[in-house]
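Some structures are shown below for you to check.
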Structure I
Amino acid sequence: MKHFRSQALILRIKEFGESDLLVSFFTPEAGILKGIAKAAKRSRKRFVNCLDHFCLVQLEYHSKKENQLLFLDACKLIDGFGQLRRDYGLLATASYLVELTETLFPLHVKEKKMFYLLKGSFERLCKGEALEEVRLVFEARAMTLGGYAIATERCCYCGRNYRGEGRAVFVAERGGISCLGCRRESERYPGMDPASVRALRQIQEPDEEAGQEPFLEARTIEEIKAVLEQHIIYRLGKKLKSREYLG
């Protein structure tokens, strides 16, 4: 029997029998895991006010055998992120971030940066930052961490370097941008001006020493939003269910 103690983000809760709960949680060390919280619906000590969607907790759990469900022993609340459950827009956005995380990083896939990206996005939402901007930054970085960064250095057809002059066209099937000489803008192939290409590059490869997100103009947000929507659907092969509830 192995025992573990870790910070965790509670992703999903489901009733399991009369008094137990099946809990999906995300840890920085082990990725997304699932475990049973025995008698959690009756417990007044081990799981007080902490087993709820989006909560950041200090979790103690153990495993009896490999490749089987874990057992949750105790849980202490660090941050409930309560605003995410009280506002529909925040709830829809947080649910979408969770679904994208689960799709890119299935059970037991370790990615510490993804844990902190999700945690940081919850914090930004609770601080009242713009939903669309938080979502856009999360999408770009999550896809990058998942191995699906959009190539912005050169044309995906002719290979010519993009020097930040003139508009570029996003080509989903090639995962990168094209010059106007190789591909024309259309609904299927959305365009970006130089400022949008630079912003996308900065978002995908953040300067951790800078300590702040780049300022995004409304036009830049709209252009990157159109690109990421196509990029995510193409790379994942589907449209996420929670996406339809976003504003």
Structure II
Amino acid sequence: MARVFCVANQKGGVGKTTTAVNLAAGLAQVGQRVLMVDLDPQGNATMGSGVDKRTLRPTVYEVLLGSAAVPDAARRSEAAGYDVLGANRELAGAEVELVELPQREHRLRQALAAVQGDYDFILIDCPPSLSLLTLNGLCAAHGVIVPMQCEYFALEGLSDLVNSIKQVHANLNRDLKLIGLLRVMFDTRITLQQQVSEQLKAHFGDKVFDTVIPRNVRLAEAPSYGLPGVVFDPSARGAKAFVEFAREMVVRVERM
């Protein structure tokens, strides 16, 4: 039975998509069956997995509206070794159309139920806002992985996200919990980042993943080649860190 995790943060530009595609690729490298769901209308996780969003039909949009099933819409990322339920600009229209539909917050959960036995991990890349799309992701998930930079404003955004998770847990999805905080784009030379990292560990304890993803140019270059950084340059520090994070995730899930 697949474990379903959202990669979410209400703050933009913190590396959610980079985390989603590289964790998916890292999990595939350590022998896990992975489905990566792109819930962002920008479709960056789709393109970053080597799937062309411009020619993609059907997409997660049709899945949410009930006109397509997940096995029909999923595409294989041959280079990265995982399946992709992709997105494109059409998904932006789903926000309006979902409002009128029954069980609007649970459409993704219902769709993913059909493929629970086909995967070990289902990762959901959420847009940077608490929209109806993000709500679908949170209602479908067992837990939330929060990528964050060790900066002051990131701490403020984190408190908002934790409150959102608590509200969804209380009202819509009793399975949902915070799985862990992943420190990304980390630069050991910056004193402030080290201080914020220590604050996180002091406040959240074992909810902070041991793995730290360093700031890495090769990870930033990889999407332009339509590849996760883990595949684009396996020898890069960032790529090695994400494979290590994948191993940590497998261990953590076994303990759940």
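Could you figure out which one of I, II the value 2.7 for distance in nm of label points 7 Å out along Cα→Cβ at positions 21 and 189 was computed from? Please report the intermediate quantities before stating the final value.
Numbers: I: 5.1; II: 2.7.
That value comes from structure II.
From which structure (I, II) was Cα extents along the principal axes in Å, for residues 61-132 alone calculated, if the value obtained is 36, 23, 21?
II
If distance in nm of label points 7 Å out along Cα→Cβ at positions 37 and 109 is calculated from each of I, II, which structure is the one that comes out at 1.1?
For distance in nm of label points 7 Å out along Cα→Cβ at positions 37 and 109, the value 1.1 is produced by structure II.
I, II: which one has FRET efficiency 1/(1 + (r/R0)^6) of positions 101 and 173 (r between Cβ atoms, R0 = 30 Å, to 0.05), as calculated, at 0.75?
I
Identify the structure, out of I, II, from whose coordinates Kirkwood radius over Cα pairs in Å was calculated to give 18.0.
The read-out comes from structure II.
Suppose you compute helix-only ellipticity at 222 nm (-39500 (n - 2.57) for each DSSP H run of 4 or more, over all residues; to 500) for every structure in I, II: which one lands on -10500? Please list the in-between numbers first.
On the way: I: -10500; II: -13000.
Derived from I, not from the others.
One of I, II was used to compute relative contact order in percent (Cα under 8 Å, 6 or more apart), and the answer was 27. Which one was it? Please report the intermediate quantities before stating the final value.
Values: I: 15; II: 27.
The value was obtained from structure II.
FYI, it's all coordinate maths here, none of it is from the lab. These numbers come from a predicted model, not from an experiment. Cβ atoms are built from the backbone, for glycine too; each structure is taken alone.
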